[in-house]
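K.L.:
Multiple structures are listed underneath, in structure tokens.
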Structure P
Amino acid sequence: MTSSVPPKLTVVWFKRDLRLQDHEPLHHAVSVATDKSYPVLPLYLFEPDIMADPHHSERHWRFVWQSLLAMQRTLQAVGGELHVSYDNAVAFFRRLIAAHPHIEVVSYAETGLHCTFERDKQLSALFKRHNITWREFNYAGVQRGITHRRTWHQRWQQVMAQPALSTDLHHPHWYVNKSLVNRVPGDIAARLHQPDDGKQPGGEHHAHKLLASFLTDRHTHYHRHISSPLASFNSCSRLSPYLAWGNISLRQVYQALNSAGSKRSRSLSAFASRLHWHCHFIQKFESECEQEFRAVNHAYKHFPYRDDDKVEADLTAWKTGTTGIPMVDACMRCVNHTGYLNFRMRAMLVSFLTHYLLIDWRLGVHHLARQFLDFEPGIHYPQFQMQAGVT
């Protein structure tokens, strides 16, 4: 009598890519599942260490929670299940390997923070010990390990021109095992489930609805209102949190923009250039991740920022919008409440902190990361340093 080898389980690990279409790791997993009858396990981990990192705040995890609920509804409608676990990543995968040793893990390569980089190193070591393949797909034209950028633009254009992936979710053999997950603690789940007044809701549907309204009419005054802290609320795309958390792919946005065809205007052309910049800055951070800790320009290593006994009070006033400078305070209160502020006003807040108050940029970088609903490490650090004048 021969013993049967259990089929390989393909784990699709979602991180900052919370969507079910134009998602290369998921598309790969579904294709393999269809061809070889392999089961597919969709996974998201609320990692306590990552949640506690000073860059993050509850508004981020509430947006993630809303995104996951939307994905869950779609998957459950086709017999699947998004396994959401409150877990250290290494602990979860150890538990999964013990229950099902024949697995493959697929995900996007994450251009993240030092804490996610350290977690990835631990996971790589774990997977290597167990002979498990972890396949990481490049994200939106951002490439890992490149030594020059001479052909980067051409490669980015190629990625954007490839057809957006449409995945039929009815075919795969979905793996469902709720005993694997640690439920999000009730007090945390209750807070995340509360509506977040004044902030954009997470989910693919909201992203595509916003894109459609921008391309239909809201873009008309984009190039004129982009610098206005009030008018930008309507005239800018407002897609940044959906791109940051992956509710919509940059390729989906780029191709929808191109399909506007003859309707392309000066405003839409300006918007198209910013999609390219989006990936440009993430690529810079991917190649120079030490920006999280030190100035790009080493000449500013010992810059004489203030260290007097009033620094903490001035920093608190900046964070709370109580400096006494009306424009600064209005902008800070706006982003603290809504999670949104247009680019020029973000730059003004950083410039005021570092040039007017002469406070070290590193003392303010976490606060704005926590306020920006669209916090994206690969954009946040290059931009913050540029506006602080230390690049």
Structure Q
Amino acid sequence: MRIGNQISVVSGILVLLAHLLTTAEGGEVASIGNSRQLFVDRSLIDRMDRVALRLHEPISGGVAIRIDKPWEGPANFGMSVIDAGDRLLMYYRGWPATDAKDENGVGCVAESRDGGATWSKPVLNLVKRPDWPDNNIIATDDGEPRFAFPCAPWVDTRPGVPTDERIKMIQSEPVSGEKHTAMRDPAGPKRLVFWASADGFTFRKLSPQPEMISDLRNCFDGGNTMFWSEVEKQYVLYYRWYDGEWGHGYRSMARATSKDLMTWTPSVSMTYGDTPREQFYVNNTQPYFRAPHIYIAPAARFMEGRQAITKAQAADLGMKTIGAHVYFKDCSDAVLLTSRAGSTQYDRTFMETFIRPGLGAGNWGSRSNYPLTGVLPSGPNRVRS
């Protein structure tokens, strides 16, 4: 997926193998019944002799939508793709970056009724602006534009959830009362504010509000995913925080859970085994739809200070500097992390890049090539993300 003047769909097949029995670390045989297993870690492998685990390379599905509307602009950002039943919905940020007072942009939506092969932008006009006619901006129930910072909309699959609360999203709010925006991250603890929607277009605040507060540094600053785990029988939240002193640490992930959405466990920092620490900007963690005990995280890796294009190339591409963010001085790609239900560790079996920037200077700017949250089936032998 490329964020610039287009959003592209990436599809591919992850290795799917099934063994009925295997040997666990302690030498005992672990029964897995008839559950499907995805060989993205070593948890079911005792030893390997003349074999290797290989990561399949994703195949580009081409351009999904073009960023060509006045409310979209150069600072767009893909968020999530969800299955809304009769259609797929893709959420992304639109941000023209023409108003210095606008620190968030707006949330936009596209839809597909053929499994993600083709996409269109629905005319919603929930936000009334004469200079933004026929817009596809999602909104609150009082007509205010709803930017989904810092969480992508998701489908709540817990049994018994009311129909008009099936689609949810969260935003963060400093306990101090200050504003948390895409450009401003106040210090101190933050809480999550929960929103719900019946159609995925108009959102209202849940009442009463759940109580999820974190005091981790830089908590909830983008890259937050939440879902109902049918294996764990609870809600699971993965969110970004900054591990270490600012400028000398790592963008990392933490995990918290809730049985009822209202009360949450203390957050636990995720670990990464014995792999080198890197900057993970967003995690996109979701249960794999064919094996829900395995969580797939096509994560965005941020290479801060690793400049690949010149200032002149950035100017030719129309890259803007927004606030303190100079977008040609870093670059990004995507890697594949995985975890298992109940675990506080991400496994990184494959150290190579999962989604490569590829040709073209436009792919080598800061915060590009970020996968969206959502790995969905689009055919018997294909998944889309």
Structure R
Amino acid sequence: MKVLRIWHAAVVAEYRKKIKALAELPDVELCLLVPHVWREAGSEQRFRYDPEIDAGYRTEIGQVLNRNNIRRFVFTGKLFSLLKNFRPDIIDIEEEPSAFVTAQAIFYRDLLGLKSPLIFHTAHNIAAPHKPIFEKVQRFVFRHTAAAIARNSNAEELLREKGFQRPIIRSGNGIDLEYFYPSAVDVSLKERFHLQGKSVIGYVGKLKGAKGLATLLQAFARLDDSHALLLLGTGGLQQNLVELAAELGVQARVHFVGSVPHDALPTYYRLMDVLVLPSETTAKWRESFGRVLIEAMASGVPVIGSSSGAIPETIGEAGLIFPEKNAEALAETLTRCFSSPQLRETLARLGLKRATDFSWASLAKISHEAYEKVLLK
């Protein structure tokens, strides 16, 4: 089975572990097409070959127009030549159906007379009007696509509401279980933040309004001085949060860690007794997955999430949910968690099991089953 995989975010080596797992399946011959450079994970990333990740499949680097614009970018020449010479059995493009590049792949495929079924991906989970050009692109893609992979149930429902009638396969984000796992706490790091004897609540992500951090601080202020809060990440809301912490009288117990390198994240997760993702739905956004929840679970950390978007389905039965934007409910949920070591132990155990559903190997299996499904039609 020859698979052409197209994905702008694959400039990041860590993300390509998902590609590696798919390429390791015995009947898959995989070719990855990726832009030579893309702004991803907060910075400009240039593709760099990693022999530990990239050795098992072919990689083609393409120049693009409209770089860093996920809806408008297209490949200048590499996509056409690759389709012509590689002649894939499946085209798996991890881009939205309204993206120009998705339509470009279909146009070139049909121009070359190839019969390769195409599968697109979507994480778009809230109804919002597109500009007319993107609506036209999306309708074109819907007509010429074999199936879709949706990040969450809201995305799946939205596709159906828009008239997409082909098969939809659900598949979330993934993590590296060889990277995130339970281990001993880094004592020196714990001392650096004066966390000895504290019950530590953690947050990992951008410091912005839709992440519900004001609600988290208000809930945290209802807890006693035996609790500490670690906020990992950066964003435009940081100064507002610093001021709110001071206003609530908890600034001494709130630690703004800043940006943490990806390879240091497991060490920080292990400092936490519970991770909270308090995201809040807006008119244009709601949480589409919540990868930090899975990273925390895999690290043996119990999780609490708001009811925003896909958070409840990501957590499943392996964590606790509170109504979004409700500080009182979050404080009660935190209190319940910290007052019961048995509950935290149960949640940690369930979380470890839940995290295996999001391993790279698990996601590769879902993709492979999708390929077989469309090839049999």
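K.L.:
Could you tell me which structure in P, Q, R was used to calculate distance in nm of label points 7 Å out along Cα→Cβ at positions 30 and 62 as 3.1?
P.N.:
Derived from the structure labelled P.
K.L.:
Can you tell which of P, Q, R yields 11.9 when mean projected area of the Cα convex hull in nm², for residues 38-197 alone is derived from it?
P.N.:
It traces back to P.
K.L.:
Ok, one more. For the read-out helix-only ellipticity at 222 nm (-39500 (n - 2.57) for each DSSP H run of 4 or more, over all residues; to 500), a value of -10500 was computed from one structure; give its label from P, Q, R.
P.N.:
Answer for the origin of the read-out: R.
K.L.:
Of the structures labelled P, Q, R, one was used to calculate P(r) over Cα pairs in 20 Å bins from 0, in percent, giving 28, 61, 11, 0. Name it.
P.N.:
Q
Read-outs: derived from the displayed coordinates by stated rules, not from any lab. Just so we're clear, the structure is a prediction, and the values are computed from it rather than from any experiment. Cβ atoms are built from the backbone, for glycine too; each structure is taken alone.
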